[in-house]
Structure 1
Amino acid sequence: MEPLCLLALAVVAVLQPDGRPPNVLPPVASTQLATSLKDAGPLSKHVWRDTPAFNADGTVNGYIEIARGDRRKWEFNMRHNARAIDRVMPRSLGGYPVNYGFVPQTISYDGDPFDILVLGPSIAGGTIVRGTIVGLMHMTDEKGLDSKVVVSPLTRDRRPAYALTAQDRERIGDFFKRYKLDEPGKFSDVPGWDSVALGRAYVETTHAFFRECRDRSNAECTLARR
């Protein structure tokens, strides 16, 4: 078995029987957190470092990196506080089936900010969106655990504007199962979907990593169970 596959299995193996997110941030991720904070340091205002993960009303903030329908794979550059194009998806794969980005003030198990999927029409890259959690997409890739929270913008009466339908799950899951097929040595799998409560637990855990693991570079960081 390839070393990257073994890494992924090792991360998945620490999942709790009740599905709770792992409370351990691997050394590679804690090191990346320290690097990202250092890169953001010279800037007086930084979208990842300074935008809250949660709002007072319980909604979650998301920074849109890639608009729905865009075939360009944008990546956020911590040092420049801006997006840059990493690559272009094959025409046969098509554009992203959902708005894609990250939750500010979070760090996930692979060292990147925790991913967010925002339902609804295309939203311009670089936009900060406020939404309510409607589910969680479980995912693993060559770096390990890479789950993504799913949110919906709110209506005027503060209800979710969009539901996470079975059709959405099939369409989005199929894309993320296939979107690395053209990259040698990489893979992705979407083993299933989960609840609003678990989606919130992942955001809370990765936000806690951001707050509590910044002095653990090159070492794993374990959160106390709440």
Structure 2
Amino acid sequence: MASRRAADTLIRSGKVMIDGRRPALGELVDPQVQKVTLNGRLIRTAPREDQITLVLNKPLHVITTLRDEHGRATVADYLPANRRLFPVGRLDAETTGVLLCTTDGDLARLLTHPSSGVIKEYRVWARGTLDAQAASELQARSIKQQPDGSIKFSLFLTEGKNRQVRRMCAQYGLTILALTRTRFGPVQLDKLKAGAVRPLTDRERRELEELRAKASRT
């Protein structure tokens, strides 16, 4: 499975064809129903029913990669060893919460592509002052002042830029004490414990398929 950057390079080179034509960059494809070729060779994907997607509550200080040259703990340490699952997007080592891990490359590309507009919810615990103007500009919700003077609030983003929440908060003089992603699209963290893994619920699976179907129509 190529990374999105590598896939874009292949598309620019003209080596990739979809139903006999050159695709546009960022175009979403369903290999289950469309013919995708690379250098004239048909790319075959596993049937969708053979794909699996798991939800991990990524613990603190765990790296969102499958291996680390420095010997640090990675998400692979929490995933089944009999299937090669890839994390969808990234959470930095200091951020905990919902991380989808899947064998379904098409789903991963859909969820991480900027055009998909998938909402991610973060719960922020920070030190500093969140006045009315800052709260409005950040579109912070569920703001709760803590007895020690710190503050907790929720942010909702559709982009997934590196350390975006931390950079946004830093612009308003906020120092993050803890950061958790509590939702990724239809997938909720709920009461999943740190380091625990679960399958998608029927509702989550259905809503992800609805997102896939919607993307294929646009």
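Assorted remarks:
- Which of 1, 2 yields 8, 34, 40, 17, 1, 0 [P(r) over Cα pairs in 10 Å bins from 0, in percent, calculated]: 1
- Looking at distance in nm of label points 7 Å out along Cα→Cβ at positions 155 and 179 over structures 1, 2, structure 1 comes out largest.
- Origin of the derived value 21 (relative contact order in percent (Cα under 8 Å, 6 or more apart); candidates 1, 2): 2
- Per distance in nm of label points 7 Å out along Cα→Cβ at positions 83 and 171, the highest-valued of structures 1, 2: 2
- Label whose coordinates, when helix-only ellipticity at 222 nm (-39500 (n - 2.57) for each DSSP H run of 4 or more, over all residues; to 500) is calculated, return -6000 (choices 1, 2): 2
All of the numbers you see were taken from the coordinates with simple rules; none came from a lab. Computed from a predicted structure; not experimentally measured. Cβ atoms are built from the backbone, for glycine too; each structure is taken alone.
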